[in-house]
Each structure stands twice: as structure tokens, then as C-alpha cells.
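All of the numbers you see were taken from the coordinates with simple rules; none came from a lab. Here the structure is a predicted model, which is why all the values come from computation and not from measurement. Cβ atoms are built from the backbone, for glycine too; each structure is taken alone.
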Structure I
């Protein structure tokens, strides 16, 4: 997934992010992506009618991130090292469904470096970053603004391109306390890049003429630190419109719809006394000769997902699906992304689909076999929003549907309502919201509410370390609780 500044993806994002927040959701849709034709006009129309439609998706090593038309960012998969930006590292190992990232403004575009760091460009032109930073950056972070950057039109982890063509780089410098200092500096020159994509600490860009460029930073040969790589053109490519990278492999699609693959000369980057520049080791070669390609995303060395102009998706080997060829049940797809062992797609209704490895729930669906592999595309579990007194719930744990009931993370919800929470070693929980109070036990329907016996609508359970309770518990405590099925949003308000 590249940050594209021209054509449909950019136009689509620009259109949907101007919508009012109270847009009307589309009607219920069939449960297979095969029902829809791959029409850009249809994609734009659906997104315009439904602010909760997803418009961009990114995948990394065991994690996933997606952007909705309403400017909210959602993430799921492994968070052991803080990859998602929803929780600090080592709080829990994974999140099994989309959780909304809190603390972000309305976002216009997202990107990832594939190894844990995500970046977003806000609608006001500022840049935000979150996740597990790499060796050069260091540390982990919840969504954090990059200081001093304005009028940015595209960004990838570590780099931002302003509207005036200037390129800016930031690093994290240790200082007293827990938070490092973010140092921002301009890269010499001006650049007319049309898209950028990152893998690790390297960035690949396409300019307005379709030429490919490479830059970033690498560890010095003598181990004394890191050396910046200034942007340099990679000779040998046709005029390109899209790129994707994995280690020393680069794949992409040219302006004629042909897919290509190439190997980078990593010896020149890592084995020489003076690193760089980024260059190819050999001439690019064609991929999938019979396909008219729109997008090519590399998951692993020989494993590439290719989206055709007709909205079908093909894979070059069995790494993700068990066999090469066209992926059945997956058509009408308008964007794809590939992580190390999983693939993602967005259909024309703005729904998310996952396929392949699901070790850490990075494909976004329940596992159906011991191998934790989704050999067929499956819809990602619903992204459920929670509003508390008109504000998004600040929680790293997602709301969920279970047995037809909405569940919310207990501790964070009580905190957002200004209440108190106590947990006893015997599995008893006590919460107080003003004059109202409830006492209940884990996995038990029976409770005491305001001093009287009561029955909960569903049993409390744990998910990713969080205690989940039926949202109706708060209605029993006197709050107004409203579920909007069309927007998949739950509202809790003090009466």
C-alpha cells in the first residue's frame, strides 16, 4: 500500500473526508465481495453515502491498520511490541478485531513501514506517528504529533513531503524521562513525488514522470550508528504508478498495467564503508504476464498479491492461500495490502476482508483451523465505535458483539463516565457511578445493582486482558444506552 497523491485513491479520500459526521450508512449488504463490480465511480459513491466505509488499508508483520471515510483510524493484530498504537507494549499480545485509535485528529491518509510504525497525515496538514519504532527510531508510542510539520501532503514513517516539494525527516533522540525528543530536519532539495511507500527504514517514491527513487537510513558498516541516504533515482524501471517492498525485493505496477519485480543491491547499502545509494542489483522482470494489473503488494520474497483493473485478486504462490492463482470469492476489490503472512482488501462497499496467516488475528477474523490460516477471504470483524457523553471512548480495547449483544471494556468505560472500579481476587467487581452501584462476578449473570438482586443480559468475560461487560449493564445503572446498527456505534450518556 503506497501513499498515492494522484488518481482515484487521493480523489476518493479528499471527497469522503469533507462529509458531515452524521452521514447515513448504506443498507445491509451481501456477505460476499463477489457481488460487486470494480467501478471507481461506484466506490466513490458508496464511500460518500457511508462515512463508516473503509477507504485505505495497510498491513505489516502480524498487524493491520485501516482508515475510515470519517477520518478515524482502526487497528488490529499483534500489539506485543506496541505495533498498533492502541496500547503501550507488553500490555497484551494481540487485539482480535478493529479498535479505534484515540487521540488522533481527522486523518486523510495512513502508511506503515511494515515493521511496526504507522504514520498519518491529518486533514489539517499535520503529521502523526504511532506504533513500535524501528532500530533507528527506537521505542514505542501512542499517537504523537510530529512537531513543526505543516502543509504536508504525504508522509511515511520518518519522512514527510510538504506541498511545496520539500522533504523532511525526523528522528527520536534520547533525553531525560520516558519520552525521547523528536528532531525534525529538512532533506536537501525539492521533490515532486507522486507516491511514497516505506519498508523498514527505507523509502521508495515515484515522481510525476513515473521514475522510481530510493532513500532513508541504514546502519553504518562499522556499527557506529546510522547513515542517512539521500534520495537517488533507481534506473531500470518503466514509468511506474505503484510500488511495494519487502527486504531487498521491490514490486510494482507501471502506467500500462504491467506488474514488475526487482531485487535491490543491499551489498551497496550494508557492506560498503560508505552506505548507498539505493540501487537495483539487476534489471526488473515481469510478473503475471497475462494480468492487467492495478496494484501489486509483496508479502514475502516470492509471494505477491496482484489486484487487477477488474477488481480480482491473484497470488503468485501458496504462501498466503495454499496455492497460486486467482483467489476465489474475492472480487470487486478496490484496494489491497500485504503483511508478512496475510493479505487485506477493501471492497466497493468499504468493507474489510482478510486472508492468509492469522497467528495474531492480523487477518481480523476468528480462526477456523489449528494452523491459524484463512485460506479463503473472510470479512474482518466489525469495527464498533463507542461514544461516552458525546466523546469517543479512549480505550485500547475494542467493543464487541457477542450473542447479539454489544459488550464494552469495563474499566475504561467506567473511567470515561467518571466512576470508580474495584476488582477483588475472588473475581468480584464493584463499580460506582455517582449514586448508582453494581456488584457482579466474572462469568456470572447474577448481580447486585443499587442494592437489589438483578440479572445481567450476558455474562462478563475477558478479551485481550480486558473485562468485557454487556453495555446494557450501564442502562441498568440509569444511563441512556443507544445502539446504532447502521453505523455500528454505541452511545452511552448520563441521564
Structure II
């Protein structure tokens, strides 16, 4: 049995392949016994393939170092399509660069596609592909296995204005991929800028580890060992030894606003939804915030109770579990957070927007190098209570460095206007915009293009004409 689609003109996924799949297109399982702490070679798990991203999510959880003796060279190149056949079945990504030192798990196929690669990628990312695959793959007890069933899923082909519509879908998809690449590049530039500023501007002091004294234990009122460890003290040393000094997070000109509890017993009535309904609040939680400071998706809740909203320029910090953070820069004035996220609101005259962005980026830098893990308490990812904010020191970067970091995250001067563009010149115009855009602008315009892409695919599936335009 098949899912019925109004458009009967289609190809199967397998028809897009330049040749039949081979065993060499499938990754190799190395076994957890071969996972080690450090290695020049890595093992890519299906966790790197996520629905909210067209690119692989390379993290310490999704990409594990393995024994060099078990590494299998797969010649992963920029532009290769990787699809998961097990667990999160049907998830697909396109590689943003060459990965000569990474191998994939046996749950991931590399698809040999030469023509209409971005058209295929767009449709596999769309809900119509997921619905087909869910319908075709048996429900497993724990992990589902799609084998090569995904090759039999239908990819609708437009009947109206065929060539131009296919090109439109491919251009939109390529533009989204380009923006996601640049978001990651900007994020890495921010982290590198922070590290470089700290490294190049140290006092003459040398780090020397000492065990905590009784006075230090009494002063900090903490007995957890990691807080006093050599790892934590060595990681914090560049900040404490920074030539321009440092100040606690509590002295950065920020006002703490604890996140509201959204429990139904307090709200009385609460309706949850994954799509916007007029009058509903837009909700962002720490789990929805990505490491680069963007939001992967929003949720919506309806309640008659008035809830304090997030304001422009607020830092949203995930207290529980994630340690992720972002600066809120949207015009939407009806967005809220929950009790797991706290707001650090800039005080007028004491903390500029650029300084707030810099503080947020430094907090993210601390998370990625391991400082946040050292100062959190409790299980399930840890808990960084505001009562410990006075022990989180932020280096006092010069205004010039703050502005440089802030512009990589947010550049309000660039405007996104492409009413006169067509499928032949849009990518060039979009590339010029991207050169000036910060992470926030790249993410916002990528979201806009994803909405246009999904609408175009919906129309193709329903055998309707696609409105080709970029405004």
C-alpha cells in the first residue's frame, strides 16, 4: 500500500541515484570497545543527522574518536548526501566540507547522486517523505530499521513549468545550505576571536595548581570536587590572568529575571501547540537553543494568564541541563521562556547590546571548552543556579573586540530585499548579502527560505503551480 498523493507524476528515490547502492556506500560498525578519548580519526553516528539542519551536527556526542586501527576510509567529500537507515530513519544531510578523518556508522548510507541533488535533498527533508517512510517501515520495539526501503519512496515531479520549478526548489535549497554553512563558520570565528584575545593578552603570571584551602571552601560554600579541580582552574586561568581584568557575571550591568513556571496548576488553563494560533504565546526553552545561538524550533502555548515576555536584547541562558544561550533580537513581543531558562536583561547605560552579545558568546565559549560543566551541580547535564553567577568571571574585552564579536552574531545594517531576483541571479545576490550578515540574520533569512521551500514542495505534491519568487 502507498500513501496517496494528488500528483501522480513522480520518481522513486532510487531513480535519482547514478548507480545502484553498493555495500561500500554503507558505513561500518566499529563497536564501543574501540571508542577512545583522543584520536585523529572519528566515528559519525546517526545523531549527527537532525531534522532541523541540512548539515551534519558535529559534536562530542555525535562524532566519537576511535582507534586508528579500526578506521575505514570512506572518502567523504563536500556535497555528499548521507541518509540514516536505522534509528532516526530517513534523516538526511549534505556534507559542508571534506571529512577525510571521519567514517560513518553502519546505519548511514552515502547516496551516489549526480543530478538534481538539491531537489532530492529538499524532498527527503520534507514531511511527505517522512510520512511515506513511516508508513512503509515496520514499527520496531526500540530501534526502527529502514534497510533500503527509502529507495522506494516517491519524489513528486512538477507538471506545471517543470524545469523552472525544479530549478527554483534547487536554488532555495542551495541558498539554505549556504546560510547554514556560514552560521557555523561565524560561530567558530566568534569562539576563535575570544580564544585569541585571551591568549594574546595575558599577564606574566604562570598557572600553578594548588589544592583549595579551608578559607576557599568556606568562601565558596561548595564541596564538589570538580569546582576545585586542576581542569577548572586551568581553564579559568586565562580569564583571571587577562591583562584588562575580569568581572563576575553579576557585575556586567545585567538584571536577572528568573524564568516563569508554566505548570498547569499555576496557569489554570494551558493549551500546547507546535504551530502558531492567534493569541498564543511563542515559547522558547533551553533545549530548543542551539550552540550557535539560534533556535531550532518554537512551540506555542495558550493561556489566559499574563506571562512576562522576553524583550529585545535579553540574554536567555539555560540554567538546567544545556547551558546554551542566545540573545533575543526578534521583533516578536509575545515570546516567553520557562523556569529552566533565565533572562539576563541589559540595564540601560550599564550594558550595551554589543556588550550583552559578547557576554553571551563568552558564556558559550565557556560551555564548549568545559568550564560550565565544571561549575554546574547535579545530574542530567548539570544545573547552574544564578546563586553561582558571582563565580563566573567575564573578561573585560575592549569595545573594539566587543563590536567585532557582536557583528559576527548580529549586523542590523544589512537588509534582505530580493523582489527583482530570479532563479538565475538569486544565489549571487544572496551570497553578497551573506557576506555582511551575522548569525541572527543568516538564521532568520534561512527560516524565511525554508518556509518558501516547504510551500513550493506542498504545491508540487498537490499538483499546483508554484509561485516562483524570492520576496
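Check the numbers for FRET efficiency 1/(1 + (r/R0)^6) of positions 200 and 248 (r between Cβ atoms, R0 = 25 Å, to 0.05) across I, II and tell me which is largest.
Largest one: structure I.
Assign the value -10000, calculated as helix-only ellipticity at 222 nm (-39500 (n - 2.57) for each DSSP H run of 4 or more, over all residues; to 500), to the correct structure from I, II.
Label of the source structure: II.
Which of I, II yields 5.4 for distance in nm of label points 7 Å out along Cα→Cβ at positions 208 and 416, as computed?
Computed on structure II.
Consider the structures I, II: one of them gives 13 for relative contact order in percent (Cα under 8 Å, 6 or more apart) as calculated from the coordinates. Say which.
The correct label is I.
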